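Chemist: Alright, structures below, take your time with them.
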Structure P
Amino acid sequence: MSEKDPEQRKFLRIIDANLNRAGEAARVVEDCARFVLDHAGLANLAKSLRHRLRLSAEKLNVPTESLLEARDTERDVGTSLVGETERRRGNLAEILRANFRRLQQSLRVLEEYSKVLSGADAAIFEGIRYDSYTLEKRFASPPEKPAVLGDKPLMVLIGGGPVDETVATAARVLAGGCRLIELREKTMPDGECLALARELRELTRDAGALLIVNDRVDVARASDADGVHLGLDDLPIEEARRILGPSKLIGLTAHSIAELEDAEARGADYIGVGTMFASPTKPDLEVKGPAELIPAAAKCPVPCYAIGGINRTNIDVLLNAGATRAAVGSAVTRAKDVAAETTWYLRSLGI
């Protein structure tokens, strides 16, 4: 069909109307989780669904201009057809029920009418619709809220050495007062990594601290870690959410302002922002530095941890730029007195 075809124009009107309707309903659900339930996990699931809806719209093979051109709100006979029940909501449950219905019905319409568009994949909308059913069920019985990062400005990255050494280092970091540890093991066999994560899980739980596993969603789930940190080339956050559920933390990496904004839009619970300074662990990454990244991170509503080459000689540069959180690796773990060094960084960050 040609976009100038009157029949095609009608299809585009339907698609445009239902994209708007679905997006509006998803926003109502997300705001309920954020501002009424105060539940970051559910809010991130709703935000992720809304983000997927936007990406799906971009894959329809229809320019935005064509959808806008087909829109005709003034002559839409449906704008005046508002049922009495639409004008009233008795409670929060009714608001959620109405907007989940609107979301799911709109997705079904998009699924059907996108089939007439050349190159469109109707299954994308089908998948989002099924996920909306699961999300509605979770709202009906909200899971435990995810761990809070408000009082944890320091994240210490451990791993890469012998298992006994990693465990001992973790114990010293905890003794120094840090309550957020990330296990980074890039090459350790799965079984060994899981055993190590479980041991660290017991240590952190006893200390009232959080454990994050880098990259490996399966290990994070099997060890009952508090969350996972994903790089740009790791499993998509949407899939990680399905595996871990809404009660776990998921962190994303951002090396630029655009990636920072994208990570926030995709529903990250926290974001590792860098590279701040030259780092021996990732020498190939471009150093953007605090002057560019920290002001952007400060505007982000999601907790942001400055990362990359941070040590005693440059942390003041971070703090002067406005940083309030930092992720530190070898500067702590290779110190002569790990516990004392951990305490020093916590005090630098105001703890």
Structure Q
Amino acid sequence: MISFINRRAFLQSLGILSAGWAVKGWAKPLEYTRFSSTLVHVSETRNLMGTFVTLTLFHPSREQAQAVLGEAFDRMENLIQIFNRHVDSSPVSYLNERGFINDPPPELIKELRSSMMIHLRTRGAFDITIKPVLDLYEAESEKEFGRLPTLVSIQAALGRVGAAKVEIGPKKITFGQEGMGITLDGIAKGTIVDKTVAFLQRHGIRHALVDAGGDLRVFGGRSAGLPWRIAVYDPFNGNKSQEIISLAEGAVATSGSYMVYFDREQVHHHILSPESGVSPIWSVSSTVIAPTAEEADALATSLMVLSPEEGRSLVDRDERLASMLITREGKKVPSLRWPKTSKTTEG
């Protein structure tokens, strides 16, 4: 692993941070090499969505697995073109520029409705209309790294934030106020991972992992009876994993303050409170285990905004979920159903 500041510079050198997707915290699969002798291992990594996306399949036929893997990447790239706010031709960019879009793609309508449901569940902590405030931070950082927007400008931008101001209809999406904008960075990667998993399953794949740079979903184990092992990045030690999770079915997503930030102290980062317009200070990372990557993705972002107590309460109320927060003091705050994990590992 690369150190925090160097990692940011490294990703910038590859053009990843400028790709317009928020880089999530780090979780990675371990031990690809142990699998049943009846299955072959096929894996490919591509630079997509501002990160490295890896599809790993175990299947009896290498040729079939490779063919399905290629098609899965093609479908993934089609979805990226819908959700990416930094591509001028995307529906999201059109909506942000004009304040409305007629005949939006059904994928966008569904994504906005899912986002609104998470917004309600988190009592506003997750809000895709935070874009005007995020734009402020990005603009100041481009002028000079470490330079921050004024409180007056933040308050003005917050006046254009509010999920309730977005009208979503089957034929039209409209902003209720001029100057609004949306970013799907906190949920779209999870959605794309889920749709990729559904595609793989429809095409006969029974054992797979889809890893979109910290947003992962697995199914079928690495083979019958062998779960996937997923390492959660240690925000205080780039050469160490904080936790190792064993998971046969489900999704894991990690959000962190240490991947995209606007000052060297990493106090001001890409996750912003829709209420205050500044980055919450109590947690440096949040990891969520959920049935779907979309849910894990959005909730991991939300738990960075909520206080540790609020975040744990939200997760503990849902028996399908588990979470782990890491506070700025290095304290682990696990939820009620956080699984027993293996010892941390170096490297």
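Chemist: For relative contact order in percent (Cα under 8 Å, 6 or more apart), which of P, Q scores largest?
Modeler: Once relative contact order in percent (Cα under 8 Å, 6 or more apart) is worked out for each structure, Q has the highest.
Chemist: So if we calculate distance in nm of label points 7 Å out along Cα→Cβ at positions 120 and 160 for every structure here (P, Q), which label has the highest result?
Modeler: Comparing P, Q by distance in nm of label points 7 Å out along Cα→Cβ at positions 120 and 160, the maximum is at P.
Chemist: Now for a different question. Among the shown structures P, Q, from which was the value -16000 of helix-only ellipticity at 222 nm (-39500 (n - 2.57) for each DSSP H run of 4 or more, over all residues; to 500) calculated?
Modeler: The read-out was computed on structure P.
Chemist: Next question. Which of the displayed structures (P, Q) returns the greatest value of mean count of other Cβ atoms within 10 Å over residues 96-103 on calculation?
Modeler: By mean count of other Cβ atoms within 10 Å over residues 96-103, the leading structure of P, Q is P.
Chemist: Taking Rg/Rh (Cα atoms, Kirkwood Rh) for each of P, Q, which is largest?
Modeler: P
Bear in mind these aren't lab numbers, they're just calculated from the coordinates by the rules spelled out. For clarity, every value in this text was computed on a predicted model and none was experimentally measured. Cβ atoms are built from the backbone, for glycine too; each structure is taken alone.
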